[in-house]
Structure I
Amino acid sequence: MSIKELKERHGAAEAAVNALKERLRHKRQLLLDTDMAGYSRAQGRAAVSFSSTDLVCCRTLQGHTGKVYSVDWTPEKNRIVSASQDGRLIVWNALTSQKTHAIKLPCAWVMTCASGPSGQYIASGGLDSACSIFDLNAQVDKDGNLPVARTLSGHKGYVSSCQYVPDEETHLITGSGDQTCVLWDITTGQRLSVFGGEFPSGHTADVLSISINSSDPKVFVSGSCDATARLWDMRIASRAVRTYHDHAADVNAVKFFPDGKRFGTGSDDGTCRLFDLRTGHQLQAYSQEPYDGGDAPLVTSIAFSASGRLLFAAYSNGDCYVWDTLVAQVVLNLGTLQNTHEGRISSLSLSSDGSALCTGSSDKNLKIWAFGGHRRVI
């Protein structure tokens with residue numbers, strides 16, 4: 001068989017697969033007679049009343065000299081860790097705005113950071129294809145730098161995301177440009193499980209984001225450049241439990257809903273979506289028409305409020321919408337407030353008690369947004 005004939009057969013097979021996917025998507029849509037917003041409105045539910053005085057910028061954290069790529073609020077509600085293009089991790093006291101640690105990274109091209117359950121250890125990863133672990137209680141070296149406590153090496157592509165397994169200081173999951181996620185034993189530096197890769201149910205493009213279910217820490221979800229989100233169970237190595245195909249572009253952000261039964265996504269297609277773990281169906285899409293009629297801004301990061309009633313979504317144009325998840329309506333845009341960032345918001349993180357939101361931006365700053373009065377419970 002000639003190369004030309006092989007290419008023709010491959011093209012025909014690809015067209016057939018795409019046609020079957022479209023038929024499947026159409027069939028699934030026919031089964032969905034309504035979405036969450038439609039049902040909520042039918043039940044008389046209205047959007048939560050929310051104003052600029054209910055979520056205010058109470059602090060601006062300045063100290064990075066490059067774009068802030070990632071922020072993570074430690075389990076201690078007064079400490080935040082941030083990673084920046086300046087090649088440093090900074091640990092902040094959120095109450096005083098002071099820096100408690102400024103860590104020079106072995107690779108300046110950092111993309112992600114995460115705090116361990118105790119707050120003593122932090123992790124970071126980037127274009128060096130490794131995940132570096134730091135012990136904040138360790139002694140600095142002769143140059144005043146905090147040494148790397150452990151390096152997790154094994155990925156064949158950049159490390160885009162990392163997260164400690166809840167309540168387990170010795171286990172961490174990373175997502176990578178090599179299309180895989182890996183569960184690590186930090187004590188030994190060994191890979192315990194690889195999710196995806198050459199296996200058929202794995203991602204077919206770079207993994208961009210991960211989120212572990214705090215209600216069931218053996219389950220996590222990943223988002224990828226292949227426009228899918230995939231559900232994984234650590235007890236079932238390599239094979240994805242379910243794949244979610246509803247997005248039309250890269251899935252930049254994934255986050256579990258507080259109850260652990262659903263998860264949210266944010267994508268380059270300009271939408272956020274909410275999925276149900278039990279049925280595998282999309283419950284709701286969150287999108288708005290672009291102001292100028294052009295392409296919708298990309299979603300860069302998402303976070304849920306403590307109850308899940310609010311979805312915070314950061315966009316590439318500097319907006320940060322606060323969505324009412326029940327009725328799919330924007331109740332506030334942090335990007336229009338007086339003390340907002342002057343650049344794109346790249347990362348969001350909520351405090352452990354749900355009382356404040358931290359945003360990191362390309363303007364090199366972090367901002368802390370505090371909920372006022374009764375809004376603390378949302």
Structure II
Amino acid sequence: MNLHHEPASTRKSRHAATTTALFVGLWVALIVALIASAGTGQLAIPPDQVVGSLLHRIGIDWLPLPSHPAGDQTLWAIRFPRVAMAALVGAALAVSGLLMQAIFGNPLAEPSVIGISSGAAVGAGLCIVFGISIFGEWTIAVFAFAAGLAATLLVYAMSRSEGKTEVVTLVLTGIAVNAVAGAGIALLTFLGDTQSREQIVFWQLGSMAGSRWSQVLIVAPVVAIGLIVAWLVARKLDLLSLGERNARHLGVNVELLRVGVIVLVALLVGVAVAFVGIIAFVGLVIPHLMRMILGPAHLPLVTASALGGALLLTLADLGARTIVPMSDLPIGMLTSLVGGPFFFWLLRRTRKRSGGWG
């Protein structure tokens with residue numbers, strides 16, 4: 001009798017140990033990466049002084065303040081907002097990717113693949129070129145969200161057939177939407193003045209440069225709301241993964257869940273894209289790696305994806321500032337260099353498993 005029970009219990013305890021180890025590892029790696037990133041740049045600040053500066057702000061004088069006269073000012077005015085933005089945007093994009101894969105039931109769904117990022121970029125481009133500022137500081141974020149949502153709903157509507165979301169149609173519709181959005185961005189670049197053009201080009205490449213606390217304070221609450229909602233719907237996403245019919249029998253309003261999650265993803269990606277530009281593949285790579293380690297349950301996946309996304313983008317931003325001395329590489333270029341080959345491998349793997357696309 002014990003022989004039958006032991007493998008299941010052993011498997012369970014091994015899975016629990018793996019989950020704990022992953023979370024601890026991600027937290028530690030993220031904290032180390034954030035401190036290292038904040039201390040790296042033209043003015044190098046040792047890790048103990050970076051932490052000392054943070055602690056000093058909350059009234060704890062354990063560690064030394066930066067020894068350079070401009071050190072503290074550099075950290076708080078430039079480095080900390082940039083590092084915070086990288087972590088927040090990474091978490092937003094990774095959780096967006098996870099949610100999209102869950103609602104489309106498709107491992108290839110990802111904000112940039114299905115056109116939401118480029119749609120959001122068109123919305124932001126309109127604000128930049130025509131100087132629209134209806135909503136003040138929030139204007140670009142609102143326009144990016146609206147255009148990203150429109151693009152996603154279009155792709156969703158086009159890829160549905162007989163109650164199912166078709167993989168090939170989803171990817172192809174995404175390509176079409178990206179192409180149209182690309183043409184829109186090109187037109188806006190043509191219409192804009194020199195400053196607008198520079199801003200739009202910076203947008204398409206993606207960069208954390210120039211992140212300010214005022215922007216971080218807009219992104220942070222949106223990401224927090226996104227994570228809370230993702231945790232709340234995790235159980236329903238687990239049921240949805242059993243198939244639409246089964247999910248309906250178990251009391252899930254599938255269409256409402258889908259549309260709600262699409263709006264949430266558009267909000268997360270829109271606000272991320274609004275301030276740092278298009279950063280591809282974070283939402284594809286991270287949820288997959290986490291799913292390989294943790295399995296299909298969405299509650300731990302949401303947390304792991306948020307931490308993994310924050311870690312990946314913090315490291316990518318650190319790379320963007322240090323790979324080429326005295327210059328700032330586009331961060332979207334770095335994530336695409338990692339994500340492109342991963343996407344290709346994923347396509348081949350999915351194809352082998354399902355025995356062709358059908």
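Each of I, II could give mean count of other Cβ atoms within 10 Å over residues 50-57, but the derived value 15.6 comes from I.
Calculating mean count of other Cβ atoms within 10 Å over residues 98-105 for structures I, II picks out II as the one with the greatest value. Consider the structures I, II: one of them gives 1.0 for distance in nm of label points 7 Å out along Cα→Cβ at positions 26 and 306 as calculated from the coordinates. Say which. The correct label is II.
If relative contact order in percent (Cα under 8 Å, 6 or more apart) computes to 15, which of I, II did it come from?
This value belongs to structure I.
When mean count of other Cβ atoms within 10 Å over residues 90-97 is worked out for each of I, II, structure II gives the greatest result.
A value of -3000 for helix-only ellipticity at 222 nm (-39500 (n - 2.57) for each DSSP H run of 4 or more, over all residues; to 500), calculated from one of I, II, originates in structure I. Each of I, II could give percent of Cα pairs over 12 Å apart, for residues 154-193 alone, but the derived value 53 comes from I. With distance in nm of label points 7 Å out along Cα→Cβ at positions 282 and 314 as the yardstick, tell me which of I, II scores highest. Top value of distance in nm of label points 7 Å out along Cα→Cβ at positions 282 and 314 goes to structure I. Work out the source of 21.8 here, i.e. which of I, II gives that when mean count of other Cβ atoms within 10 Å over residues 226-233 is computed. Among I, II, the structure yielding 21.8 for mean count of other Cβ atoms within 10 Å over residues 226-233 is I.
Only the coordinates and a few stated rules stand behind these numbers; no lab work does. All values reported here derive from a predicted model rather than from experimental measurement. Cβ atoms are built from the backbone, for glycine too; each structure is taken alone.
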